[in-house]
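Next up, some structures in structure tokens.
No value in this document is a laboratory result; all are computed from the given coordinates. These numbers come from a predicted model, not from an experiment. Cβ atoms are built from the backbone, for glycine too; each structure is taken alone.
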Structure I
Amino acid sequence: MKKITHSFIAFIALVLASSVLFVPSVYAQQKNIILATTTSTQDSGLLDVLIPVFEKKTGYFVKTIAVGSGQAMAMGQKGEADVLLVHSPAAEIKFVADGYGINRRLIMHNDFVVVGPAADPAKIKGIKSAAEAFKKIAAEQGLFLSRGDNSGTHAKEKSIWKASGVKYEDEKWYQQTGLGMGQTLNVASEKRAYTLTDRGTYLALKKRLDLDILVEGDAILLNIYHVIEVNPAKFPKVNIPGGKAFADFMVSKETQGIIKTFGVDKFGSPLFFPDAGKKVEDLGK
């Protein structure tokens with residue numbers, strides 16, 4: 001039997017040490033999930049409740065990037081996120097059809113509302129049609145603030161302008177903030193402007209806003225959220241099990257129960273309505 005040299009022993013020790021260092025690094029990477037989502041889920045406080053529950057149950061750690069739905073899907077198109085929670089249905093359908101996402105599942109809904117100053121110079125309070133309200137704002141040249149950020153809210157706003165038939169782009173009374181929902185509401189409050197917001201974010205921030213709900217209840221104002229896993233066939237480096245674990249968590253009975261009661265104690269009604277397993281066409285009925 002050949003004598004084992006000190007250099008060979010040192011080599012083996014180095015290999016073992018490298019292995020010990022490498023395994024935890026890979027493991028840690030696998031336990032991190034990047035969630036690209038909307039500012040409304042963040043600003044409403046919903047994710048502050050849900051994510052700690054998910055992390056405790058699964059051992060995954062979630063890095064939340066709250067942007068507009070359009071930006072969230074742009075991240076998904078580059079493989080820079082593992083899972084999306086978004087609310088821009090037409091864009092989501094295209095995202096999946098183009099092969100960037102898989103397993104798009106219905107999670108919840110709330111609604112959009114048109115808010116503005118109590119003085120309401122365009123006299124839109126109580127109007128049942130959002131498109132008619134937008135027409136009156138344009139006729140009055142009342143200041144309207146748009147997020148202008150390709151978010152789900154911005155997409156909904158543009159669809160209402162389209163339904164109104166009004167020219168609004170490049171008009172002085174129409175301004176874009178380029179900000180998230182919470183920040184846009186703050187600016188609208190300061191400038192006494194009209195804007196479109198999801199109800200959840202508005203209620204969560206209402207105490208510090210000088211804005212009233214003026215138009216609500218129109219079918220066009222329905223606000224629907226889906227969870228989408230980023231397609232591993234297109235991006236092999238995404239955290240496949242982590243993304244699926246988060247998506248499964250969002251449709252689970254426990255999570256849907258949390259969503260159902262979220263906001264009730266503070267606002268007297270939930271900020272979102274759970275919809276896992278339902279059909280989109282049945283929502284809001």
Structure II
Amino acid sequence: MKPAKFTYHTPDSLEAAFQLLGEYGDEAKIIAGGQSLIPVMNLRLAQPEHLIDINAINGLSQIREEGDIITIGALSRHREIETSALLKERLPLLPEAAMRIGHLAIRNRGTIGGSLSNADPAAEWSLMAFLMDADIEITSARGTRMADITDFIQSVYTSDLSADEILTAVKFPPIAPGEGWAVCRISRRAGDFAIVSVATTICLDTSGAIENLRLCIGGMDVTPVRISHVEHAAVGQMPNEAWIKSAAEVASGIGSPESDMHASAEYRREMAAHLTAEALREALKRCGGGA
């Protein structure tokens with residue numbers, strides 16, 4: 001199918017974009033990469049009367065480190081994140097996640113801001129943002145505000161983004177020197193959205209015990225879920241195989257997974273346990289630990 005008729009706008013500044021949003025309100029949609037919006041428009045599931053293309057706005061595609069924060073502009077393409085030398089050094093799990101998104105043509109067009117605004121709980125950037133406690137920069141004609149990712153992504157395809165606002169940047173902390181990390185997922189085919197995905201980071205102290213753990217799982221609820229009780233209980237423990245199996249068992253019981261055309265709820269729970277164990281073992285290898 002083809003989309004319904006719409007008017008196409010190409011503002012060259014945020015101010016011009018905000019003027020259009022103010023003029024057309026709910027009749028307008030922001031478009032960047034278009035990898036989520038265009039398919040639903042083609043199916044007539046969305047019929048905006050005005051499309052506001054923000055690709056001509058300068059300054060929204062930079063990837064930079066500022067103090068102890070890495071800022072990724074909303075227009076940064078998945079491929080740019082995948083190949084960023086800065087991210088490979090300071091936050092390598094993001095390039096690893098990016099290379100698993102769709103196929104090359106999709107990664108060349110899709111943007112991190114568009115993905116997070118879409119708030120798909122199976123998307124790689126939702127998982128990464130929850131894992132790393134990312135902050136979301138949101139701008140409107142009224143000014144700029146920051147939102148914690150857990151407040152920004154509220155449910156399936158539901159975010160804390162008003163009709164007159166634009167997501168302009170995502171802010172991540174870098175991983176610590178020696179910190180292990182892993183990103184694991186399962187999908188029906190290469191390039192598909194994940195059925196279940198798990199991401200983790202682990203720091204060990206000088207004795208080999210766990211000093212800090214992040215553990216997040218996607219595909220098990222309406223948003224990615226940080227397994228915070230496992231994170232807190234892990235501190236001070238030696239990361240042996242018994243601990244890994246215990247964490248994996250907890251992961252299998254997380255959330256409220258549903259059965260659909262891609263997988264049953266039971267299968268998702270089995271994969272949650274398997275991928276959690278796999279991710280923890282991989283992260284431990286990267287930080288010099290072992291189970």
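Descriptive notes on the structure:
- Computing helix-only ellipticity at 222 nm (-39500 (n - 2.57) for each DSSP H run of 4 or more, over all residues; to 500) across structures I, II gives -13500 for structure I.
- log10 I(q)/I(0) by the Debye sum over Cα atoms at q = 0.08, 0.10, 0.14 Å⁻¹ from the coordinates reads -0.35, -0.54, -1.02; which among I, II: II
- Set I, II, criterion relative contact order in percent (Cα under 8 Å, 6 or more apart): the highest-scoring structure is I.
- Distance in nm of label points 7 Å out along Cα→Cβ at positions 171 and 187 - highest-scoring structure of I, II: II
- Among I, II, structure where mean count of other Cβ atoms within 10 Å over residues 99-106 as derived comes to 18.0: I
- Here the criterion is distance in nm of label points 7 Å out along Cα→Cβ at positions 107 and 259, and among I, II the highest value is seen for II.
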